[in-house]
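What follows is a group of structures, each given as structure tokens.
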Structure I
Amino acid sequence: MEPLVLIEQRDRVTWLTLNRPDRRNPLGLEMMEALIDALTTLPAESSAVVIAAAGPVFSAGHDLAEVLGGDESELEKIFARCTELMETVSRIPQPVIARVHGVATAAGCQLVAAADLAVAAESARFATPGVKIGLFCSTPMVPISRAIGRKRAMEMLLTGQMIDARTALDWGLVNRVVPDDQLDDAVSELVESIIAFSPAVIALGKRTFHSQMDVDQHQAYEETRAVMVANAQMDDAKEGIGAFLEKRPPTWRGR
């Protein structure tokens, strides 16, 4: 049997490809566990992660047959793994970029929202349609509402209607929308612009970003001030500032 997640190392970027195209890449229990395992065992040289999908669809969300057939303990395990997956995306030091084509619905849309960045094909569409089948998209609302705000999130959640890629861009669910045949190039261009910088500083910045999002403004400033003090003492900060003043390219440690 083909692996549920294809893993490919492209220079310093790890590409993880959902690989159940015949079933619209559902985030079933085994798929989520495979993704968690891949994200938590990245090679040392990996500076960024791209999550992509095989076939015509990014992901149609949870495996509904699995959900329908599950008892309480099985359902608890499914949704616990889903939470673990989304939090792992946020927690790992590498930036995670979603490469989105086709449709991303329910937990598939959740995965896009949970990613640090997302690039979508012009034809991509997004929805949280759980309300239509009596299973409200409660866990998807967590990253989606944080990405696009309350009113727009509620519209998606309460109507279950699809939004197109341009609307997703306008609302802040994705960062870029490109013609379908330019999707890979656009993802690679974005990733390359990130991995040119210090991996240690990128990791620090990602961790701090997620930490300060969940506290009030005063506490956010307290936390980020301390991070700036620590960051300024890092070797890569000294190298980067020195290189800027000396008008030369920096040489980051750990390359």
Structure II
Amino acid sequence: MQLRACRTLIADLVLVASVVGQAPTVVNQVSPDAALAGATIVLRGNNFAALTAVAFTADTGGFVGPFTQTVPVTVVSATTALVVVPTFGFSPPGAAAQSSPWGSLQARAGNTAVSASIPFFYMQQTFGVVTTDGAGTTSPTPGQRAVVSFLQAQGAPTAGNAGFALRLELAEPGAAAYLAIGTPGVQPYPPVGDGTLVVDLSASPIILGPFTIDPAGELSIPLPIPGPGPFGVWLAAQWGVSTPGFLGVSTALLVSL
């Protein structure tokens, strides 16, 4: 599929705006690029002065097929824009005309595109099989709250995906990261600063690390998922982030396998 083939290019995506008289707009990162409806995502790049909205496109199945919703950005600066993922009317599991969680988004200046179609994974379409919960702790770097995601080029977290890779984004650059994989706790989740601990540490989770977060505040590790399943388990994966004087967590990825 052409969309899946371009996922590996997202980190290098550079587009020149076609708006006459505007400086070239560069969109080089979307964090996270897999999220629920209602989640706030962050676009990062350069020359965002003309950026006013983001067009989200999803394959909703049925008689609709590809459908686009254009959402105004909530906050924009020269290098950062925040926007809320819209709700789509996806076909339920087992429907004759299937929806797909694999979609895209595109930055806009008015009605003019200022980026290519950037791959995006709509967790809403999984109907709870792949979701997120909890809140990331605000990092010492102002405005950053760590989020969990996954490398789209390696596929979604499903049973039998031996190439799956888990991702951490918007975290504190240079910090040490640990990954906890285990049973989700019971709400209300314990606080970690202004974030929440979703993984139940009393249930002997698997702890991996430490890993070093790169200068962009990112990290990814291979996390092969055995198959074929189903296994009838509900797992949570959550990053912990540590520097001298700071301890935080990311959001948690919850997956039914």
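Upon calculation of helix-only ellipticity at 222 nm (-39500 (n - 2.57) for each DSSP H run of 4 or more, over all residues; to 500) from the atomic coordinates, which of the structures I, II produces -15000? So the calculation was done on I.
Among candidates I, II, the computation of distance in nm of label points 7 Å out along Cα→Cβ at positions 139 and 211 that gave 1.4 used structure II.
Consider the structures I, II: one of them gives 0.75 for FRET efficiency 1/(1 + (r/R0)^6) of positions 91 and 219 (r between Cβ atoms, R0 = 41 Å, to 0.05) as calculated from the coordinates. Say which. Among I, II, the structure yielding 0.75 for FRET efficiency 1/(1 + (r/R0)^6) of positions 91 and 219 (r between Cβ atoms, R0 = 41 Å, to 0.05) is II. Once distance in nm of label points 7 Å out along Cα→Cβ at positions 51 and 131 is computed for every structure in I, II, the highest value turns out to be that of II.
One of I, II was used to calculate distance in nm of label points 7 Å out along Cα→Cβ at positions 35 and 243, giving 3.4; which?
Computed on structure I.
Comparing FRET efficiency 1/(1 + (r/R0)^6) of positions 43 and 67 (r between Cβ atoms, R0 = 35 Å, to 0.05) across structures I, II, which is largest? Once FRET efficiency 1/(1 + (r/R0)^6) of positions 43 and 67 (r between Cβ atoms, R0 = 35 Å, to 0.05) is worked out for each structure, II has the highest. Using volume of the Cα convex hull per residue in Å³, for residues 59-146 alone as the calculated read-out, with 93 as its value, let me know the right label among I, II. The correct label is I.
Each value in this text was obtained by applying a stated rule to the coordinates, not by laboratory testing. Just so you know, these numbers come straight off a predicted model, no measurement behind them. Cβ atoms are built from the backbone, for glycine too; each structure is taken alone.
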